[in-house]
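What follows is a group of structures, each given as structure tokens.
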Structure I
């Protein structure tokens, strides 16, 4: 059972999603347009600062509060939810976790208010799940400046009008054959930093995703985030937390499929009665609800361990795997229940179906989650 503060937050975001996001997001989605006005309102609500300390302009909450907000937003739309997730989990949290006092003071207040979005430049065109082996981006220290060269792919929030900084993972040296990976903060607009046009995506059409390129891009040496050579370790910690957030988003999408299906089967008639009276439909929706319940418990458990300071890598991987599977399965079943209308973008389940697949890929594929779970069980070591 949620405490009073968590429950109040959940209800507030639920109302915002239904009353502000739901009526307009379909048009943004059709136009593949970033919803600046919605993001501005989310910032005014304090959603971008939920886990940020008050001294930096945040709400002073925790990561679980962010997860609850993501779940409620994703019940209505995943483009808005992933914009918040990536901005906080990948854009803000690395600076909060690893930044210097000066870096925190410079970046966190604007990131926490939603006035500015941050992004994390990790994935590369030929890298995929093999981050260290596939990394080609380099950063060479030239006097008191880092000189960055390379390309990043599939980077969320990297090219909006309010994007302010991208944390770029780059090879800064080698220890024998092993690359030394560090993370460097690159402000938007830095010469040599080029943002491509938006990808044409299957889903998340109202979110911003782009390729980034760096050619002789120079930033001050003090833009190093955390310790030199610890960039990959920082990324792994960031991703463990991010998997819990993506699990929450996935649960929201899966729950949205149940919400829409329950409503629809009470209105749609076939062969003389509401289709919700047919046992085949009832069983399908019952299975959908069971998936949501199980997935929610999984991410709650992972978040509980994370906040308690206990190891949670395995639990985060389980939550991400189970929740993304639930989202994909529920989206397929909801589309089937809606029939031809489920194939139309004007109905939310059409968007849910398009949005669900990436949840089995982004921030660690389902195969990677299984590898992590097996490794935590002592297998394959």
Structure II
């Protein structure tokens, strides 16, 4: 003889697969059979049957069992008086680890710990992962479970390397939790909003900006102006030149204290340069007095103008040395320096210079002493020197 009745229950989690029955008392059973209590789906079923197995008791109570459900004891177990059978329904939940794709777990469990144990993820708890809901919380079909594992990250900042173990999910949170303050221009690689998905390195570069000023000299030019107020072959400084000054201001960008670039903010001319002005004479010099008549084709010493003071005498060795340098001692040399410029004689006069000191005819046709005398007159001018009249040879001979 078999009989049963079902009583709704209030289900309370006491542990893996455990139930507490809220109903008071147990229905009295007829004699001659085995009394079996079945707890399934928040309902208590009381069964009486003379023989059979747990499977027979479930069938008699109308409790269907799926392939993933857990029956304790097993369905093949023979019934005996006072036997309690517990049916734990399989549930399906998603486990999300470190923002990865969800892992679907189907198992006959009632707690978060049961889900992770069934999914062979129990080690996550031992590794210090944060689990939501907590390990002991109840879980139902369709509930999500999230797991955040600690990451080992190296933070390179201010010349140091910090080894950090953190549960932070993004770069910015990890830096904040480890007291790494960021300036408004600091650069973080990867960027602060990046989601942390594994061990790695975070680099913080300190970016600074500063203003600098730099003085720049503005060089002056030399301007030569012709004037008929001066004789040809003469020159006069009308205005001394002066360099100018400009102040450039820059915005300098530094990374970890090292300048890496700068931007021009302004350029201000403090002092304008003033050009050097040189007046160059163009007026024809007055004609020299006519030479005294002579019966000889060679100009004598008495026909030459008097020697000027302050320059080497006409027989001084320096003139032969200068001629050796300028013309290899050839007092009749004609040297075409450029297509438009030709120099003449032992001391290589330009025709304009020759005539400015009273020379007649062509320099290379004049006697040696006449060429020297005109060179003496040239050197006696206040503006003339060895260096500006014979620049190369004066340096060689040490006359500058």
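What follows draws every value from the coordinates through simple rules; no lab data is involved. Please read all numbers here as calculations on a predicted model, not as lab measurements. Cβ atoms are built from the backbone, for glycine too; each structure is taken alone.
To test your reading of the models, identify which of I, II gives 127, 19, 15 for semi-axes √(5λ) of the Cα gyration tensor in Å when calculated. The read-out comes from structure II.
Thinking of I, II, which structure, once relative contact order in percent (Cα under 8 Å, 6 or more apart) is computed, gives back 8? Kindly include the intermediate steps, with their values, before the conclusion.
Values: I: 16; II: 8.
This value belongs to structure II.
Figure out for me which of the structures I, II the number 2.7 belongs to, where distance in nm of label points 7 Å out along Cα→Cβ at positions 261 and 365 was derived from the coordinates. Going through each structure in turn, the value belongs to I. One of I, II was used to calculate percent of Cα pairs over 22 Å apart, for residues 157-308 alone, giving 71; which? Computed on structure II.
A value of 5.7 for distance in nm of label points 7 Å out along Cα→Cβ at positions 189 and 237, calculated from one of I, II, originates in structure II. From I, II, which structure was FRET efficiency 1/(1 + (r/R0)^6) of positions 197 and 349 (r between Cβ atoms, R0 = 25 Å, to 0.05) = 0.30 calculated on? For FRET efficiency 1/(1 + (r/R0)^6) of positions 197 and 349 (r between Cβ atoms, R0 = 25 Å, to 0.05), the value 0.30 is produced by structure I. Looking across I, II, the calculation of helix-only ellipticity at 222 nm (-39500 (n - 2.57) for each DSSP H run of 4 or more, over all residues; to 500) that yields -16000 traces back to I.
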